[in-house]
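Got some structures for you, see below.
The numbers here are math on the coordinates, done by the rules we state, and not lab data. The structure presented is a predicted model; accordingly, all values stated were derived computationally and were not measured. Cβ atoms are built from the backbone, for glycine too; each structure is taken alone.
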Structure I
């Protein structure tokens, strides 16, 4: 089964993830990888699955993913992160869904794994994300973090999930939190108005209550508790950094 679509991947030092990701989509017609200066075996691994590996200086998540999409040859494009996998059931559904359809893009549910466990609550499931779209009517919106795909036309939803193996260790989460909190703070501080210091107190508390109680994160046990605590601290750090930036101005 060959799927008449392109896969767009961005990478940097992903030797521990990238092979399983590319192996899961090796039957797509076109695989594009845009790397931003990996110093490990990432590029070597990628070239086992595609000769379309390009090097570009890092200019942000949105810009990098748009560059990968621009290189894609097919009308239909699937954006895939290095820590994601496309299981066989989803591939079959993609193949059927892109045939003779008036839909311009599809949301995919994601099974998010945290410390090896599939998280079913706390807002982590089904975590639908727009990843499959027609290239001619879509683009990646320019944002500091949590970039989105803008699509002109009707949208649909697929049933079979993408698998996302995020944060395999607590150190992995803490390391990424520093980067993402800075990017989110930049995005907030570039908006209109000022952010009060009280936001760094109220918002983290609300995030914990929402994830652990309102969205029943407690049903995932210790994993759910850890996620609620980590996300609330991430929120605190984000607003504290905004407060710090505004104070310097």
Structure II
């Protein structure tokens, strides 16, 4: 049996009712996410996240499939939203991807085949005798775990909708590669490559039936949120200058 850890996680094991887990407090950002850039963004997060971050699409297989990401900095491993106290900047939206840590939903791989059943997993390094109980003596979830479990399950469902949205964008050939160039006050320039956005020209050329489908499925609103969010690349540069 094997579990592939999600991006930013190290080693995932199935969650047991007997586990005691070290839980991050408040908006403390766990170590793996303090230098994460970019970070996954889910379907329901698009409207709120678009106010603070550039939302883009990236591909790890030459454009066959895509993942939605929020850009958190202008350099690799640069997260401009983590404060010196290692908390997320409360003036900006705190992504669900790190708020669910150290938990995730995942599928086991048995004999080389991925199981269709999803299960709750936990970062192995977070399991500790000094951690907190998640269940009471009767096996019922304690309040803190009940809240985290709700986030975990809702976020997992949301990731499925994100995947479906990305498939629609590929199906209708709406994504185009683009490069971001930002001139910095230090006279140096930043160039970000490997990013994809929705082509407004292709979007407006869609047949009416397809356009209606995007509206009915709620995807069109996400597309416009994504396009508007691209202006936030300039805000990233302003934030970088302010923090340095």
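Below is a table of values for the structure above.
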read-out: Value -11500, calculated as helix-only ellipticity at 222 nm (-39500 (n - 2.57) for each DSSP H run of 4 or more, over all residues; to 500), assigned to which of I, II; value: I
read-out: When relative contact order in percent (Cα under 8 Å, 6 or more apart) is computed for each of I, II, the largest belongs to; value: II
read-out: Per distance in nm of label points 7 Å out along Cα→Cβ at positions 210 and 234, the highest-valued of structures I, II; value: II
read-out: Computed 3.2 for distance in nm of label points 7 Å out along Cα→Cβ at positions 50 and 226 - originating structure among I, II; value: I
read-out: Origin of the derived value 2.5 (distance in nm of label points 7 Å out along Cα→Cβ at positions 66 and 90; candidates I, II); value: I
